[in-house]
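We did not get these values from a lab; they are worked out from the coordinates using the rules stated. What you see is a predicted model; the values in this text were computed from it and never measured. Cβ atoms are built from the backbone, for glycine too; each structure is taken alone.
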Structure 1
């Protein structure tokens with residue numbers, strides 16, 4: 001959920017709760033005020049009746065209107081209490097119940113006790129309360145709509161610089177030379193955010209350029225002396241005066257140099273993938289690529305008497321960098337050949353959804369979860385650098401492909417889900 005939406009939801013819900021509670025309190029407050037006013041009017045009527053009795057020593061004539069009623073009831077020796085109550089009385093003339101505010105009090109006339117009931121209609125009071133409630137609810141609705149519109153449009157405008165900055169961060173390209181263009185804002189927090197983003201992107205770009213430069217220089221500076229060493233070793237190995245022991249030493253140095261050269265190339269490749277230096281993409285025919293590499297490694301496959309079983313759909317194409325696609329397929333096939341057994345099997349299944357490569361072989365001696373980690377290999381003495389499957393996984397991560405390993409019935413299976 002977006003921050004603005006969450007803020008609107010919390011703000012509106014809190015406003016509704018506060019206004020609802022306030023409206024209830026306001027309703028009872030208004031009702032109390034109006035009832036108090038009716039009680040004051042009833043008290044005035046009480047005083048008038050008592051004054052009339054005092055002057056005339058008799059009860060006045062009772063009134064009986066819809067909005068005001070008086071009732072005099074002999075109470076004998078029983079003295080009535082003085083109290084205010086609200087009552088509903090059926091009006092025969094209008095055939096409806098009418099709400100009254102009633103005052104009951106006792107009077108004494110010529111040694112006779114009477115209970116006096118004075119009633120005033122609450123209809124006008126109720127109508128007034130209803131009107132006030134309707135007006136209040138109308139104001140609340142207008143207030144909520146106003147708050148919603150303010151939050152929707154004004155806050156959207158206020159958050160525009162932030163959204164612009166976020167969009168620029170999403171579009172930021174390390175390999176590009178363009179600097180982020182951030183929208184100016186008069187809000188301090190957004191200005192500080194923009195300054196932090198400028199500093200961060202500038203620093204990241206400089207670090208990226210330095211790493212890229214180091215990678216390129218390292219590739220050149222290391223490969224050149226290694227090539228010279230290999231060349232000199234080849235010349236030495238052709239010398240006729242070398243003893244067998246010396247030849248074996250030269251061969252060991254040559255193999256170690258060759259291994260170091262491959263290690264250097266693999267590490268540089270991993271660094272380039274991490275730094276997203278393979279950004280160009282095109283449609284690569286994976287079907288043709290697999291068949292091409294199987295042909296290239298045909299001698300190795302024949303030498304180990306490996307049987308190839310293929311279930312490859314035609315023209316399976318993926319949008320990716322061609323160099324990385326070559327490396328991906330090459331590493332998977334060489335891994336299946338290198339770690340296979342004599343007279344083993346390699347099964348390759350390819351569809352638009354996944355690539356599956358299986359090969360026979362002994363069970364792993366390492367945890368399968370470590371198989372794709374760098375420098376992890378099944379045997380310490382193995383000629384493998386332990387980087388082939390790590391490169392494969394890094395390429396899969398680059399294109400958000402899922403990759404997993406499984407071992408079942410002497411078959412090691414690597415599955416890549418496109």
Structure 2
């Protein structure tokens with residue numbers, strides 16, 4: 001029906017918008033705290049930008065269409081590819097490292113369900129130009145800080161390193177495209193199919209068994225690293241990736257990341273441009289992650305830029321909103337003016353607007369009663385909407401160039417000259 005929103009696309013009502021803005025405000029606070037410069041990219045991009053390396057699952061779920069000039073376009077399904085394009089083009093001369101942040105709406109043709117909407121919002125942190133474990137650990141730090149500031153304190157991280165499986169499969173003669181398929185299957189919980197396919201494309205029984213053991217291995221502490229190291233003993237390059245993961249975790253913990261960190265040596269993520277450290281962030285009472293990211297050292301080069309290491313994350317604003325709303329957590333109230341301007345019979349419309357303009361000019365937000373309520377009804381409306389002051393004007397106030405200000409909290413009403421800005425400030429303080 002035309003009066004409904006398209007399936008999976010949501011209207012946001014004032015209380016929902018207030019919650020969304022609060023989450024965005026927190027993300028922007030952390031942008032400033034760590035030095036991330038906010039950018040914005042187009043909602044519509046060329047199809048090829050995301051088809052190149054976003055992975056089969058993303059390609060299958062993109063909203064794509066042909067414009068009037070015959071060009072194939074998409075509604076962006078995520079933003080990292082757009083950031084990589086930006087670095088390869090308009091920002092290629094900027095000094096590195098470069099920290100970029102964004103808040104953006106994305107679109108995927110998913111089956112709508114909890115945590116999956118066809119239009120959803122993300123807040124991203126992208127650290128461009130460093131391959132140091134410090135950069136990977138910083139992405140965990142910013143994620144930790146955002147969740148704590150929002151109030152999601154019982155959160156945890158699952159961390160891995162795509163290189164562990166990629167290096168193993170590469171040494172077995174499995175090319176990168178086939179690695180992408182295997183990792184996508186693992187990410188979607190299709191472990192047995194992934195192992196069977198790995199064998200089909202050349203992986204040895206030893207490697208297939210190692211993948212199976214790594215995928216079932218997870219936990220906190222050094223024991224997990226030791227068990228993974230034993231499994232990876234035939235593959236030196238994979239062991240070096242494991243050691244890199246250990247270093248990232250140690251640096252992050254020393255840098256104040258106090259949440260539980262679960263080590264998952266066989267972890268994979270659906271986006272096929274990830275080639276190093278990866279992670280997901282969640283809370284204990286839901287299965288779906290609320291944040292995720294990782295390292296993509298080859299993506300900028302793929303789009304014509306210089307070889308540039310990069311790491312980042314995309315915080316699920318829409319998912320966090322749904323989680324908070326479902327749990328009945330007190331949400332921020334919509335921001336409304338603290339002053340309600342009411343008028344009684346005899347006051348002219350011109351004086352009403354003159355008073356509103358005078359108050360706004362000196363810095364006060366004012367909502368004007370455009371329905372002509374009686375004073376008791378105006379008081380009721382103001383209190384219901386969290387307003388502190390009622391400004392009342394009538395024929396006498398207009399003739400004398402005054403206003404009456406009623407403090408609804410203290411029950412005090414005072415008359416002030418409209419031209420006495422200092423006195424108005426004193427009464428409204």
Matching -0.58 (log10 I(q)/I(0) by the Debye sum over Cα atoms at q = 0.08 Å⁻¹, computed) against labels 1, 2 points to structure 2
Can you tell which of 1, 2 yields -12500 when helix-only ellipticity at 222 nm (-39500 (n - 2.57) for each DSSP H run of 4 or more, over all residues; to 500) is derived from it? 2
Which one of 1, 2 has FRET efficiency 1/(1 + (r/R0)^6) of positions 110 and 246 (r between Cβ atoms, R0 = 41 Å, to 0.05), as calculated from the coordinates, equal to 0.75? 2
Comparing 1, 2 on mean count of other Cβ atoms within 10 Å over residues 142-149, the highest sits with 2
Compare FRET efficiency 1/(1 + (r/R0)^6) of positions 166 and 350 (r between Cβ atoms, R0 = 35 Å, to 0.05) across structures 1, 2 and report the one with the greatest value. 1
Match the computed value 7.0 of distance in nm of label points 7 Å out along Cα→Cβ at positions 126 and 198 to one of the structures 1, 2, and report its label. 1
Of structures 1, 2, which gives 9 when relative contact order in percent (Cα under 8 Å, 6 or more apart) is computed from the coordinates? 1
Of the structures labelled 1, 2, one was used to calculate distance in nm of label points 7 Å out along Cα→Cβ at positions 190 and 302, giving 7.1. Name it. 1
P(r) over Cα pairs in 10 Å bins from 0, in percent, for residues 294-333 alone derived as 25, 27, 17, 19, 12 - corresponding label from 1, 2: 2
Have a look at 1, 2 and say which one yields 12.1 for mean count of other Cβ atoms within 10 Å over residues 134-141, as calculated. 1
If distance in nm of label points 7 Å out along Cα→Cβ at positions 14 and 406 computes to 2.0, which of 1, 2 did it come from? 2
